[in-house]
Structure I
Amino acid sequence: MKCDRCKENIKLGEEMNLHGQTLCEDCYMDILSPVKACDPWAVHCAKSCLKKDGSNIEITQTQSKILQILKETGGEEPEIISETLQIKPSDLQREFATLRHLEKVRAEIREGKKILRLW
């Protein structure tokens, strides 16, 4: 069985049904809990946690790689970052949202294209 959204194979019994679609767990969660990179409450919470305990928040290996790519390139299109890291665009969106809430990255439009860059 294949996911109607991402076309990945789904093991029997692990499929999710939503609005007439058969979905894998990842696509199901993406639909139910969409990513919000621009979320003032999440930014406030992240900043409050940093101030409160005074330590640095640990970032994942993938987030570290994203920051390195942006540092080296000065900014890059999401599709290129996804291809470089060999991750799904939806996974990049989630990682980017977390880094955005920490005010480490942001997006901008350059020459009509969406570019991710360091804060």
Structure II
Amino acid sequence: MPSDSLSITFQALADPTRRAILASLTTGEKTVSDLAEPFDMTMPAITKHLKVLEKANLIERSREAQYRPCRLHPEPLKDIDEWISEYRKFWEASFDRLEDYLKQLQAKQENNDE
């Protein structure tokens, strides 16, 4: 079982149902029933997904009488973005080198055509 927060966050995001739940929460706070509505699964199954998201600190759940609102807690997503940004820099540099190479090839081709 992973213990670092980045691994826990990626594990939570690995499931499409959990990603859909997070997407739903981007529009604001929702009840567990609201979150369960679009899915063809039992309430205990939805609750398990919510527990995984809560453990990853991606959602916050509170209790107000019978009302059980859930809200997005996006900070762990920022950590993922920072981790990915290093790879983004690599790919951008690679694409820049590829673009330079293609320009060189195009210039050579144009010189050969003359």
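A value of 143 for volume of the Cα convex hull per residue in Å³, calculated from one of I, II, originates in structure I.
Between structures I, II, where is distance in nm of label points 7 Å out along Cα→Cβ at positions 35 and 99 highest? Ranking I, II on distance in nm of label points 7 Å out along Cα→Cβ at positions 35 and 99, first place is II. Among the shown structures I, II, from which was the value -14500 of helix-only ellipticity at 222 nm (-39500 (n - 2.57) for each DSSP H run of 4 or more, over all residues; to 500) calculated? Only structure I yields this read-out.
Comparing Cα Rg over 2.2 N^0.38 Å, for residues 19-82 alone across structures I, II, which is largest?
Numbers: I: 1.51; II: 1.09.
If we compare Cα Rg over 2.2 N^0.38 Å, for residues 19-82 alone over I, II, the biggest value is for I.
Each value in this text was obtained by applying a stated rule to the coordinates, not by laboratory testing. Owing to the predicted nature of the structure, the values given are computational and were not obtained by experimental measurement. Cβ atoms are built from the backbone, for glycine too; each structure is taken alone.
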